[in-house]
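Some structures to go through are shown next.
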Structure 1
Amino acid sequence: MRKRGIEVKSGVLESECRRLNEAFIKFVITGRPFVIAKSALTMDGWSATSTGHSKWITSEQSRRFVHRLRERVDGVMVGVGTVIADDPLLTARIRNKHGRDPLRIIVDTHLRIPHNARVLNHDSDSETMLVVGENTETGLLKEIEREGISIFLCPLKDGVVDMNVLMDELGKRSVTSLMVEGGASVMGSMIRERLIDKFYIFKAPRILGGEDGFPMARGVGPERMDKALKIKDIKTRRFGNDILVIGYADYSR
C-alpha cells in the first residue's frame, strides 16, 4: 500500500484495542484463560470476620455489578472453604432477567464439599466443575457424581491443587475468561503462581478493627515490600459508598 502512495498508520489505539479483546488475545497466545481476581474488603483489609461471616461487606449496587461481571466471563472459581462458609449459587442474577451463568469451578483438594451445597443442586444450564486431588478415593467421587457436575482429578503441588495444571485444563475446555472470587487460600495460590491478570477490588466503608479476620489472600508472601506484586493502569469507580479499584498485574520485574 505504501508503495502505491497510500498513507498507512499502524498501532492506532493499539492499547485500547488490546484492552477490548484482552481475554481473547491471551487465550489465543497462551491457551489459558484471562484471569480476573475479584475481592471485597473492609477499609482495614479484611474479607470476613474471625467466624468467616462476610454478608455483606459491600453494597447492593456493588453486588449487582459483580453479577454483571459473572455474566461476561466463561467461568467463576472459588475454593471449597467459600462454599462451606457461604453456600453460594455462583450464578449471574441480573435485574429483570436471568443472566448467562458461567461454568462454576470449585477447588476442593480433599473433596470436602457438602452434598447439599447449592452450587451442586441448581437448575442452571451451565455446569459445576469440581477440581479435586488426583489421589481422591473412587468411592467419594461416585457419591458426588450426578448430572450437571464434572470432576477433574488434578495433580497436586505442595499438597494442594496445582493451579498451573488447572489453568491448562480450563484452556482445553475453551474457558477464555475466568473470575476468581475466593477464598483466601485459592487467591493466595493464584497470586504466588503469577496467574492473575486483572484485579477488581472493592473497598467498603467498614472497619473490623481487629487482627483475627480473614484476609484477601493466605500463604507465604514476600519478605520485602519491593518484591510485592505491583498493580498498573489503575482505575476507580464508585458504587454507593463502595470504591472499586481496577488494575492489571505488573509482572515486568
Structure 2
Amino acid sequence: MTALIFDCDGVLADTELQGHLPAFNETFAEAGLPVRWSEDEYVGLLRIGGGKERMTKALGPVLDARGGTSEKEIAALIADLHALKTARYTELVRSGAVPARPGVRRLAAEADAAGWQLAVASTSAEASVRAVLTSAMGSELAARFEVFAGDAVKSKKPAPDIYLLAMRRLGIGIGDAVVVEDSGIGLSAARTAGLPTIVTVGPSTAHDDFAGAQLVLTSLGDPAGVVADVLSDPLGVGVGTFVNVGVLERIITAYSAP
C-alpha cells in the first residue's frame, strides 16, 4: 500500500514564525530568562532539529553563566521549559491562530479516498503535532493519520530516523511513499531514508538547499484557490496549478524507474 507522509511544521501550517517562535519567547519571559529570539535568529536555529535541542543550543551558555548547574540539571530544566512551551503552543494552535497551508487537507482527503495510508513524521513534540494535525485536517480526517513524532527516535532531522521508523511501522518500502517537506534538513532526512520528496517552500525556509527534491513548489495549491507555482520539476511529472494524487503517482513511477 502506498503512503503519503507529511512533515508537520511549515508543511501542514506556517507554524514556525506564527506559533513556535511566540510560544518560545513567552516561555522565556515567564521563566525570567534574558533571551528573546528574533525572527532571523529563530530561522537560523531551525537548522537544528527539535525544540529541546534548539533551546539547549541557545540557553546552555545562559544557564552555565549562572553557575552551579550541572549538565543533568540543565537537561531537566530544558525539558521543563519545553513542556511549558508546548502547552502554550498547542493553546495557540487550537485558537485558530495558525491556519493550514493551501492544499494540505484536500490532498490528504484525495489520497485517503484513493486508499493511501496517511502519516505525519515530525520531530516536534507529539502533543504539538497532533494539535496542528487536527487544526489543519479536521478531527475526522486527522484520525486517519499515523503520527510519528517527538522523541520516538534518538536522532532528529536531518537524520533519517523518523522516516525509517515510519516506513517500518507502515510496512512500506522506498517505492511506496511520497513525503511532503518544507526545509532543507527535512528533505535531507527523507532523501537519506530513500523516499521521494515534494518540497513546499515556506517563509522560514526560502533560502534552504532543495537539491535532490523530486518537486519544489510554493504550496500544494487548490483548484479554486491558491495556485501552486512550480520552482523545480526535475522528473518532469507536470503539475498544473495544484498537486493531486495523479501527481503523487507519477512521482513514484518516475522515481522507481530504472
As an exercise: mean count of other Cβ atoms within 10 Å over residues 23-30, calculated from one structure in 1, 2, equals 14.6. Which structure is it? 1
Which structure, out of 1, 2, was helix-only ellipticity at 222 nm (-39500 (n - 2.57) for each DSSP H run of 4 or more, over all residues; to 500) derived from, given a value of -13500? 2
For relative contact order in percent (Cα under 8 Å, 6 or more apart), which structure out of 1, 2 has the highest calculated value? 1
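Each value in this text was obtained by applying a stated rule to the coordinates, not by laboratory testing. The shown structure was predicted, so the numbers you read here are calculated from the model rather than taken from an experiment. Cβ atoms are built from the backbone, for glycine too; each structure is taken alone.
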